[in-house]
Structure 1
């Protein structure tokens, strides 16, 4: 029987999960740290993502389990069920947090320039509405969700490339000046700073693993999982590099730093007028829309899989066909509560640290069973070193740049650990 999702839809889910507004956020941070080297540091982040993807692809093809991260750890380390429960809770909350952030970013962009642009109540109402819309789409039909994701994802990629080309075309920078500035930034920036930026930008690549959550809805996982994930990473890293290069070529450095996630739109307005700003806004709205849909699709399946094993409430296991209805509804409600509570920036940082650390655990799991997954020992070692180094760098960055934020993140981990331990030990046996 033909499944609902083909290769085109799977690539769209992976791209949708990755390009969700992260590129708009990381531009200012990257430029503030390494100047004109930012596009190259972001590209190195794509290489880190490729290494992380290698482990996920090998484990995904071997296990073919929609539980992905949680299930891979649990099935590889068979005597570590409690640790698997912790990872499951951390991962699901990470997805919920990014879902909330995507929704809030969507509302910020779609309202920008209007009379309600700075009205916090209206922003949150729009964010809740977009979560509700994509929850309904995911509850409606897997095939319908896939087709809508196709249209949104490929439209947003096209728009982002057009924006980049227009910015490069309109730039007035002398390329000799650019090369000289690049050389100066290289002399003034340490290798450690460049690699730290690459680690921080990993959050903009997070989402490719959502493809594996779709294993029950796809044909030929052995062929489509690697093709979809590797193709998506190549496309996304290329688009990110082009956008970042266009931004540093055409938008003043201080504007990129000061305007934060709105820097691309502000720069496009200065160079191309209202049309340029509107084009960036449309690109950002499409980016966050597809990320909401793809994240809700993949992570709800992982949530249901964890519930199947008794580490989350049993009502989350309910499915209509392959659609985990109660998991979709629960994730949507929880993400909406996070939107209403505020503090999303801290939650985003939690997500970036969590996904990098969990990717490291997946690399270790794949290395442990490398013979079964037919993985290269060399690639396994390189992946563990790369992700381990990236994890240390991002933790070091958070510790030195914002110790208060790091403290909040540790509190979140502590509360989730209590929840995972308490439920697995007491509630599921009651």
Structure 2
């Protein structure tokens, strides 16, 4: 028997007038005779991190029951439909976020948290250029997996970068602004501008001239208008299934671009209240978060990057959440002093963040790839670097791993490690799961073998 099937190159782009749009994985990109062991037929495995600052109320987060029978606690309830993908992890510590043996860093609990959480290193006290932490887990992964993608990694956030210099207890603001470090002395800035993220993924034009870019926005033309001819040519050679998948993807790109343009138009009508230029942020936090989540889905779908780190807000964030009836500062209510009213407000914020995270999971699950979805081929860490926010403790951290990672994670369980287990054990396991062989990181003293399906 002879099988004729023209495979589309995996790294295929639609191009026109300087615009570039990467394609998602289509069935036509898989060789016709690919067998179950053919690497070309397997979707790639990705790693994401979604960080929630200022701690999570343990009593409303952590299940009491271990194993598959765990209960969906109040904060995790919005994730109920994803239970089979969830691996709830308890007992993991980040001791490097605790003050030093002589009290070093005692006046900067959030700086220590942000600097140590994903690096496994006690941050150096510094207000200036000689800051130092360690290479973070995402950047270890990016160094290896980034060889195969256009962008090694994406670092995103929903808070503007704080002022340079001192922020807390003699520690630089850099320790609060990010959890991602490319080198021990190079913190990765969290990009908070949707337009900038969009243009990193898809480009805009051959010019970076701001006036020309603005003119294009005002003309309200879609990026996809520039690649219409290439799109039509490609579509004629696709199967009905691939054509449907391509149309769904392009509709998603159009929708994201439309929302960015709307935000920019709204921003231009507002009177600036801060010195930094208006960059076109959606008015509501929820719309903002969803837009940034959708950009992450597009980044994974097109294999532009396989590593994304996303902060729902900076550590020590003072953002208020009036949309859910909490006008108070997030950081303020996190110091609840065991006041039931403040604890209830913090639970409301924690639950709201998880609800937004569930939107992200829905989008990943709805995006088909190969024989599954993006969620089936991704491992996403959701967590906070603080357990008891009133006392800034870093033991038994709230930690959740979601996604199938290409069949390498067995979800639907609550796994409790012995108290005192370094969270670095989880990080080493995650790196190995996504194909980055590592034996040691931070204070790792073993692997969490139960991440494996076997």
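When distance in nm of label points 7 Å out along Cα→Cβ at positions 250 and 338 is calculated for each of structures 1, 2, structure 2 gives the greatest result.
Which structure, out of 1, 2, was mean count of other Cβ atoms within 10 Å over residues 114-121 calculated from, if the result is 11.0? Matching structure: 1.
Work out the source of -9500 here, i.e. which of 1, 2 gives that when helix-only ellipticity at 222 nm (-39500 (n - 2.57) for each DSSP H run of 4 or more, over all residues; to 500) is computed. It was calculated from structure 2.
Quick check: 29 is what I get for relative contact order in percent (Cα under 8 Å, 6 or more apart), calculated from one of 1, 2. Which structure matches?
2
Here percent of Cα pairs over 21 Å apart, for residues 298-377 alone was derived from just one of the structures 1, 2, and that gives 52; the source is 1.
22.9 is what came out when Kirkwood radius over Cα pairs in Å was calculated for one structure; which of 1, 2 is it?
Only one of 1, 2 returns 22.9 for Kirkwood radius over Cα pairs in Å, namely 2.
One of 1, 2 was used to calculate Kirkwood radius over Cα pairs in Å, for residues 146-385 alone, giving 20.0; which? The read-out was computed on structure 2.
Computed from the coordinates by the stated procedures, all read-outs in this text should not be read as laboratory data. Quick caveat, the model's predicted, so the values are computed rather than measured. Cβ atoms are built from the backbone, for glycine too; each structure is taken alone.
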